[in-house]
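Okay, got some structures for you below.
Read-outs throughout are calculated quantities, based only on the coordinates presented, and are distinct from any laboratory measurement. Not measured: the values here are computed from a predicted model. Cβ atoms are built from the backbone, for glycine too; each structure is taken alone.
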Structure P
């Protein structure tokens, strides 16, 4: 993943892709997300010159191939014309007739002019990866996801990551307590209830722990509850992290701003002694802190030079 934060345009389009329009009476339809997966493939292969998408045999073949994955729950024949025309609702493109005029009938929509911002986003591999993970986790059945991840060249994430991917860029109506509970139950087990800074681990027999699920990019500053925006930290380590006394390099090496504080105590517990060590990694690499969140924390707390 990129070392920089997710740019606003990426976040805007990922939010749109997280909330595609469909008929609630018929359940979550796969048409639009499948066609979008095809479009990501075309973009990756450099087949969208001039931000123009053509409804040709290549697009139909790819769409029909993806459709086989959902054929068991959608008995209708695959028809790329439906999502090709109706994705105009989301603003990703304008369907056009053969002469370039806006199409008002799905049968006459043979090409589409992509929104410039969407097209530019499509050409970024980070955006494509995040968009694919979002679509697969949000709109498809568990039995369908493994094959879609394989087609997209993405390692199959654990269930916690898939659940978080599905709503990462979607506005949430959940209570703060519910969001915090979901975040904690995903982050803390990933680190085996062990502080990623100090390696201290403690779980009481009744189920409480001295370790917090800490946000890297703070929620009140625009962060999210995806588990890759979290690390397990003891309460003191958490406070020191939130106040910017230490941060994390892109290679997970710990950096400390020694100019900002004085400390005394047992040498093994001193923050200054932690500088240069590597952050504890979660057992599953898919839970590793994401680079945009780490970059935000360094920048927000004045570690830009690192």
Structure Q
């Protein structure tokens, strides 16, 4: 935001103090100048802007309509000026943040988030651990993680950064025979018992009155994708970039709708460091930008 020529922050700072105190004398005491110097600053400001900024009333100097308009914006400009100076004078942030995430969330969202965070916080080392949400909750409670992205429903509170429906995933074509979505029982590749995605898939198929068989179990999304790529079973996922050879399936294939799931940003129990707080904010913004 560029200021007009001659309109420097010192003029605005004195102007705000005069407006707030109603006196050039009291404003001068606050900025360490003489009363005449502050009065000259106000005269200079009026000359630059071409408008009278104060009227003299019974309680001292009172902003005119133009002065009141300027006062609101001058406060914003001064706050921005101080923010810029503080950002450049602040010591560089250093340290380590231990971040956990399931592998599918890490592949879908973290590359862009971590790249931007590294550019703005080069002194902060991020240690990324990719395991299931259940394991991440255990590590948060043990104090071996500072921050984690977890799927809701694992008994851990957190800030919801994303919500949307799960979707069915299958191969572009089965290896042979009848398409997977038409088979009875429906073959599925899912995470181990206790996973909320697993429960959502089994519940949806049950409500549709269909039989199912969990033919493969995997602790990672990449493992489930591998089984689907082999043409052996269907699986489920949040909307993501699918590997070549996999496609989204749904109502057109006679598959039941799946429940919505939330992704939570959960902190460890210890007080968050500056680096942890900064990374958490980068993650929030990353999900907002991706939505």
Structure R
């Protein structure tokens, strides 16, 4: 496997499959009380320039389960928050740690850590992509549906980091992918061009057309972290870009619903649909732990 997890585009289908298989194994062992201290004595530094519930808890618990330890580092705790170049931070932390997980704004910061450091770097989220979340999403889909081949994934909402990573993950695993978002809020142009060249991909502003015959429908909040000042404007623009009964009526009868959380009920998803699919959504949230543990073992083990 690649030395880092910077974005899903860097992984082959085989590498993603190996991560998912290992995630399933580690999940089974945890559920059955089988210890797997594969990373005994290893330390993961966790840099948070964006706060998070799921990312922090899942990585910290994951390192504990694997016999290692995790160190929480907010931007207030690091000189990186006071102007030290990221390349200097990378070289300093490489002398102390066995790996770094970073959750930040710009993708170039993650890439710089990987370029200048000498230890594995894991992208815990950037404005460009969210590979850890989508590995958990793929694990959850396979858990419920058995396989990816011939299946259709639909994403409704902002063409953000989640949309970018879902497109890449879905196409790489052989799924058809459709995205519905307002004009001007489409996913990354280069990712869409790659998707069209490498699989069946459609991006439209027609929600029902995108959702038709889907096996799984995904969504995310209309305004992501750092876009709070755009909330009022985005509510007007994204009105109607919602998973609701009408959308679910055109999907496959047994279609799943997924949400990376936190969810704003009655905005991007109705409370009724959310609760009807809560089992799938919270299985997805739990699988962050297992998928990330698999990544940690692959990179730090």
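Taking 17.6 as the value of mean count of other Cβ atoms within 10 Å over residues 161-168 derived from one of the structures shown (P, Q, R), identify that structure. It would help to have the intermediate numbers written out before the result.
Values: P: 20.5; Q: 17.6; R: 27.4.
This figure was derived from Q.
Moving on. semi-axes √(5λ) of the Cα gyration tensor in Å computed as 61, 21, 16: which structure among P, Q, R? Please list the in-between numbers first.
Numbers: P: 44, 21, 15; Q: 61, 21, 16; R: 31, 22, 17.
Answer by label: Q.
Distance in nm of label points 7 Å out along Cα→Cβ at positions 33 and 233 computed as 5.6: which structure among P, Q, R?
R
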